[in-house]
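Several structures are given next for inspection.
Readers should treat all values here as calculations from the given coordinates under stated rules, not as data from a laboratory. These numbers were taken from a predicted model, which means no experiment stands behind them. Cβ atoms are built from the backbone, for glycine too; each structure is taken alone.
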Structure 1
Amino acid sequence: MKRVQHGQALTEYLIIMPLFFAILFSIFEFAYIYRAKASLNTATFESARAGALNNGQTTYMRDALRKGMMPLYMRGKTGASYMTLAYGRTLADENALNFFHKTVEIISPTKAIFEKFKVQRKTTLVNDSKDKLRWIIPNDSLLLRSNKDEKIGKGKTKLNIQDANLLKIKTLWCYQLKVPFIRELLVESLSSGLFGTVSPEQRACNLMARLGDPRLALVSHATIRMQSHVVSDGNLK
């Protein structure tokens, strides 16, 4: 019996240990992903807030998104020089991603909503030296405005002026995965259609991954009431 069982422990070790390390490394990777998603959620809220204060302009929302994601690029270091370097990396990643897919999308108000509630008024944006005549969704005296619902588009949706002043955005960030083997396995599974149709966001991240390590598409949403007039600059869909 001793001769029959000789080497059994080594065989069990060779079978169990790869599985054990795969689970252990997966825990590490998903902990990193959770941290990145939490950072994106906070950055998305800050991005929506920047849009609410700056007439729904995507320029300010993208800048707020970059600042919110910058801690992920600090790599545990502090100091002004590291912050500058981290912001440069964040800026480069956001610009590269925005080439393939919008990092900040305005879900509402849509172009149809804007056309329904727009009025023409002189408005000053942040970089304006003087008032300019623009089409806007008015934000002043909302409590005194009519709550009457208006039909949008073909009449399937009904909204009032207060609903039109709710800014809803969607953000995308391509998170650079860290743990070898697990990152390739995860991205390949998501990109092969194993879990259904591959999302446009993941496709964009796959294109961006050509610049470096595999990347995972992280998406977040935020809704906030406008604190300024909505001004369309062609960013509504």
Structure 2
Amino acid sequence: MTANRAQSQPVRVVLTDLNSAVVEAWRAAFADTPEVEIRKGSILDAKVDAWVNPTNSRGRMDGGADAAIKRHLGAGIQLRVQRAIRDGFGGSLPVGSSVCVPSGAVEPTFLIPTPTMAESSQNVSETLNVALACAAAFQAVHQQNKRAPGSIRSVALVGMGARTGRVPARVCANLMWTGYTLFNDFVFADYDDLRSTVIAQLDDIEAAPATERVRIAPAGRGAARR
């Protein structure tokens, strides 16, 4: 693991979803992180600098939160997302990667698509994709703030994979907690480094109880379960 320690610049994190089960699962998983705002509601109502939208590898915004955001921001947002995926990743964004694009709106200023699945409506309930997607989205926040310091001071996320990906609410919440703690602890050299670190430390998570959270540990140590 070649990650550096995360910088101390605070970023306000808002978790918002219309699914009551996801919201309650977040409240349990994030009970000891009161700085994270949790509420029931649409991400479209979140007044923040960036929205994170779980998507597919091609950036097709045709389902779930993706479709709602496309309707809200206009069809041009999908074109910008797909252009960024083409320019940065050859047209296919791997799970555990993300892009940050101008939203075309005043609020949010940015949209951060991060794939939880390769194809639309894919079942990812037996994968680590939620942790990878959440961590990648926060990596994109770090990268954007490195390019333009202070440009993202607040970010909103929905329940990743909990709808079209069919990930159980408690599993979704625990994996998103892993991604959030990684955001606070580390900045990675690139997305390959991020993916290899997460997979190496979480590859046995399937054997853990659904109520168990896993925090990525520093290099040379195993993942810490809580």
Structure 3
Amino acid sequence: MTPVTPSRLLVLGCPGSGKTTLARTLAACTGLPLHHLDDAYWGEDWARLGSAQWLLRQRELAAGPAWIIEGNYLDSIPVRADRADAVVLVDAPTHRCLYRAVARVARIRRGGYAALPERVRAQAAAGIKVRATKDFGALVRKILRFRRRDWWSVMAAARTNPSCALFVAVGRGFLPGHRAALRRGLRARGIAASVLPLAAVAPLFGGALERTR
């Protein structure tokens, strides 16, 4: 596949799919500035940003000439997709997403605060006791429902910009034939997308993907 050199790249996927790791790898190999939406959204003590402020913040990020923006926030994907040159949707099995989410919470509880949003992380670094996530039960439910309820909605939201290239990065752990079935599903819906292994995405953009469990 011909190498891709976008200026504005959107990385989407189920919580725990590995999109944060992929986004960091792509930032390292492209030199594009990286924005994690969780850092922009969550305040101290896991306080949520107001709806109007949240949309304004995303428009400010998307208005930049070059970026990688990582994070779902389904309702506002079109705000970012409208400015993107390329979208990568990370496709990972539900059981792997659950494993990574649980492992991340365990790491945070052991003092590994790097996975926390920026302002919550600053509180933890200052010695303030913080929760590992806003609502772990809600996170688990979101992961369990993602393939059935949100997958095609995320795909549709990412396609609001017809000039944007769409890539589906398929992680490990699926049964044989998953990628072929996914291609058939995309064709049936009239969606033009490149389906490739997750490990092939970073080389496509000029780098090597860090392995995740």
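Which of 1, 2, 3 yields 1.25 for Cα Rg over 2.2 N^0.38 Å, for residues 56-151 alone, as computed? Label of the source structure: 3.
One of 1, 2, 3 was used to calculate Rg/Rh (Cα atoms, Kirkwood Rh), giving 0.92; which? Only one of 1, 2, 3 returns 0.92 for Rg/Rh (Cα atoms, Kirkwood Rh), namely 2. Ranked by distance in nm of label points 7 Å out along Cα→Cβ at positions 24 and 192, structures 1, 2, 3 are topped by 2, which has the highest value.
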